[in-house]
Structure P
Amino acid sequence: MTRSGTGTSLQVPRFGAVTDLATADFALPGNQQFNIKNEGTEEVTLEVIPADSETETFVSTKFAVGWNEEIVRKIKTNVASMTLKWGY
């Protein structure tokens with residue numbers, strides 16, 4: 001939903017699996033920004049760096065099941081078992 005309350009549809013033409021999150025932070029090459037899809041059955045909390053952040057400070061954020069609207073540049077290492085996709 002936009003700031004004015006208008007509904008929107010998130011369409012993601014390019015996506016892939018978030019890999020190796022149990023052993024390393026996840027980021028796309030070139031600091032590419034992306035959305036996160038939670039393919040689990042419950043919301044998850046991840047530490048992420050928002051797309052517009054000028055620092056490397058992680059922010060704890062909840063991600064619902066399905067595609068989420070937040071645009072990020074990095075996901076912090078997380079040993080919990082979860083299935084996530086990146087997309088833009």
Structure Q
Amino acid sequence: MTVRKSNLDSSQIDAIEGRLAGTLRPVQPPGDFVQRLRGRIRFPERTQIVLRLREWQRLGLAVGAVLSGMVALLTFARLMYQMFWRRSG
């Protein structure tokens with residue numbers, strides 16, 4: 001990663017920072033916008049959270065089973081290679 005040097009001197013950077021500090025200020029959103037947003041944001045109920053966690057557990061179990069099956073298949077293939085093809089060479 002290369003570091004680029006600025007072509008500006010410190011007085012120009014200070015001037016830019018001063019202008020930005022004067023123009024960038026916090027904005028207060030309208031109250032009705034905040035109320036509508038609060039109405040749209042809804043936290044799920046505890047039962048929905050529990051159901052979603054159970055779905056993740058089921059997905060984790062399925063992924064673990066697939067990975068375990070692949071390891072068993074690779075182990076079996078390596079055993080077959082060692083028994084038949086390596087011995088004849």
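Laboratory data are not the source of any read-out in this text; all were calculated from the coordinates shown. This is a predicted model, so every value here is computed, not measured. Cβ atoms are built from the backbone, for glycine too; each structure is taken alone.
State the single structure among P, Q that was used to calculate FRET efficiency 1/(1 + (r/R0)^6) of positions 15 and 71 (r between Cβ atoms, R0 = 30 Å, to 0.05), giving 0.00. Computed on structure Q. Comparison across structures P, Q (criterion: FRET efficiency 1/(1 + (r/R0)^6) of positions 23 and 63 (r between Cβ atoms, R0 = 41 Å, to 0.05)) gives the highest value for P. One of P, Q was used to compute distance in nm of label points 7 Å out along Cα→Cβ at positions 55 and 79, and the answer was 3.9. Which one was it? Here the read-out was taken from Q. Looking at structures P, Q, which one was helix-only ellipticity at 222 nm (-39500 (n - 2.57) for each DSSP H run of 4 or more, over all residues; to 500) calculated from, given that it came out as 0? Comparing all candidates, it corresponds to P. When Rg/Rh (Cα atoms, Kirkwood Rh) is worked out for each of P, Q, structure Q gives the greatest result.
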